[in-house]
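In the part that follows, the structures are each spelled out as structure tokens.
None of the figures in this text is laboratory data; all of them are computed from the coordinates on show. Because the structure is predicted, anything quoted here is derived from the model rather than measured. Cβ atoms are built from the backbone, for glycine too; each structure is taken alone.
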Structure 1
Amino acid sequence: MKKSFLSGNEAIAEAVLLSGVKSIAAYPITPQTGIVNRLATLIMTRDLNTSMIHAESEFSALSIVLGSTLGGVRSFTATSSQGLLMMSEASYYASGMRIPLVMAVVNRGLSAPVTIFSDHQDSMSMRDNGWLQFYCKDGQEALDTIITAYKIAEHRKVLLPIKVCIDGFFLSHLSEPVEIPSQTAINYFLPEFTANFPHMDIDDPKFLGTAAWPDYYEEFVFLRNKALTNAIAVIEEVSTEYSEKVSQVTSLISTYRASDAEVVIVGLGAMMSTLEVAVDKMRGKGLLVGLLRIKCFRPFPNEQILNEIKGAKKLVILDRSLSPSQAGPVFLEISSLLHTSGLDIDCYGFILGLGGRDITKKTGEFILKKVNEMSPNTFESRQFWLDVNHQTIKRWTSNE
């Protein structure tokens, strides 16, 4: 294990090569480009037997790695924002054909208006296409998650593609100390790729991705959904193995000072590290607050979240994306979970950080203080947003 000073993009590139990836295809888009730039440099300087194709579009990039995975090669691609949208059609082929590949998504807001900065609108717009989704809090987690993602995706009970998401610029371009495992340790954890699923074979020709008539199509969707559900146990199993053989890694969720918290702040991504500082500050003022970070958004870890929030009185749910005319996706998932479980917990949602707007510890302190003061009937709506200075809470309603 060696420690290096790496950006999130560079950490992902190191993880890709440690994982024994032999086929890479990508198209440049800010802020993802640094991943493939780093990969190209490492492949040349280390004289690696890895094929790298500069595709003419993001759709082509994903299509290429679909083909190489079906050909029996561990594959990788990366994208951001509009690039992910351009991959949309091929992404459904990937999950529908049960292709176990890994893609890095460097989160960036969607146009228009044009922004190159980070929020989660891009990956959240693709949350229901049958892929697993992980959201990382720092460069170390990005590296570890790429490696574990391959073992999860290739597990016989899963066989689905995975998105590993990092916040654009906040993680992709921020450099920090990252521990890089030895190749020996990774080889011990992650064996060479074996195509244990229907794939292209000259000696056993077959037709893949065929049509399904109405009598059978529904069964394919059911089986894919069953695999996504199975992934919960596989993620925990693989994460435990990685923690024992290589380095500590979060599986589905993580908590911070939440065991006795009356108010728990819930969210995902890089902002949650910053908000740990806000939790400490509010604890110092005598408020019983804590934090729950969701790493795995798909499949959604319902049972694990319920176990951690059942003692809370209020939940503060933060979303860096919006389901138009509704609420934030995390808020919608948690609200549904509370309704079906019968837990009586007041739930307050905030839309913030869109288009890269900064979320600081003061933002967290302000929100926690205000929510702690709210009575259950303070507002008609439980969905809010903050003004540009993060000093005023406003209701998120269609007539304001």
Structure 2
Amino acid sequence: MRPIVVPEGLVARLTAFRRDLHAYPELGYEERRTAHQVAERLREIGAEVATSVGRTGLVGTLRRTGRDRSIGLRADMDALPLTELSGLPHRSRNEGRMHACGHDGHTAMLLGAAEVLARRPDWRGCIHFIFQPAEESGAGARAMLDDGLIERFPMHQVYALHNWPALETGQFHVRDGVMMAGSDTFQIGISGRGGHAAMPHQATDVIVAGGALVQALQTLVARNTDPQQAAVISVTRFNAGQTTNVLPERAELAGTVRTFTADVRAALEEGMRRVCRGIEAAFGVGIAVDYQQGYPPTCNSDGPVALCRRAARSVFGIANVRDDLAPSMGAEDFAFIARAVPACYAWIGSGVAGQADAQLHNPRYDFNDEVIPLGVRYWVELAEAALAEPQ
């Protein structure tokens, strides 16, 4: 294969494109401007483009005769409901919306890879460039699958890439098995008898019951889960009452559960319901639990991992491709695609020394544009290697 060159002019165009996306972020299933911009550029390089896949997603396809092999490369497009505080010239113009997770960079890198691959003559087969909506909370990957992603765009393997500020720029991480946790959510309603705050004996205090419940839920991880199995239960919302002299009749709790295995996931859901029944009996309140299973764990397949690692070593150097980091308790809806097709999800370092605010979901975060040519080179190297694999 010929050496992979990302021209300076292309890097400059991709950087400008990325910053334009950053300035006009769109939430999940609202990525109409973003999708339009991506589709136009894919058509300019001669790709077939299918729009409205999973509502606002799209797929661009490059194909060459000579091999009956097809792969998918995926980037996410959505932003977060967050007010940007970066003060940058390309800061968000859409109030309360921000690209605080680098999906603008993911989109630019994959688009750049499509342009480079369109010019390279040696590969044969089919490449589907998947631009996915609603990764952050809307399960856009599942929406694309429900809209026939695999049936309409058959793939032998599929790959995804996420920037990772905890890794220095120039480093790369991929591991066998689980990369990201599964993510579930819960909402718990506590009902009791309201009353005067000066006469609590005449009421049933839902706030005291809720406080006890928050503490008790932590024992499901600390005392009921094998210490060698990672798990998290976080209560992130506790709403009750409106004034200082009234004990309310209702309290509402909500939060998230993160796990790596189906067994631990099932045990924590059952344990939560058991603890709620106990608090209900102990405090004389009524408790209703709404537990929703969300994204499953993101798990890498052996064959794609080997190809990913080989491509990354070619681009970053053997010493800079790591496999020693623990899986993240964050979640990723690429997990749905990875359950349907052999897949690999990896992290590309984007960290800058001394920038404490350069963390994902931070209101001062901005994607590190130095990563763009590295990401393009990785995607091209990986695509050509995957297409060259024996059937």
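Largest in mean count of other Cβ atoms within 10 Å over residues 140-147 among the labelled structures 1, 2 is structure 1.
Given a value of 28, 57, 15, 0 for P(r) over Cα pairs in 20 Å bins from 0, in percent, calculated from one of 1, 2, which structure does it belong to? Source structure: 1. Calculating relative contact order in percent (Cα under 8 Å, 6 or more apart) for structures 1, 2 picks out 2 as the one with the greatest value.
Each of 1, 2 could give distance in nm of label points 7 Å out along Cα→Cβ at positions 108 and 252, but the derived value 3.4 comes from 1.
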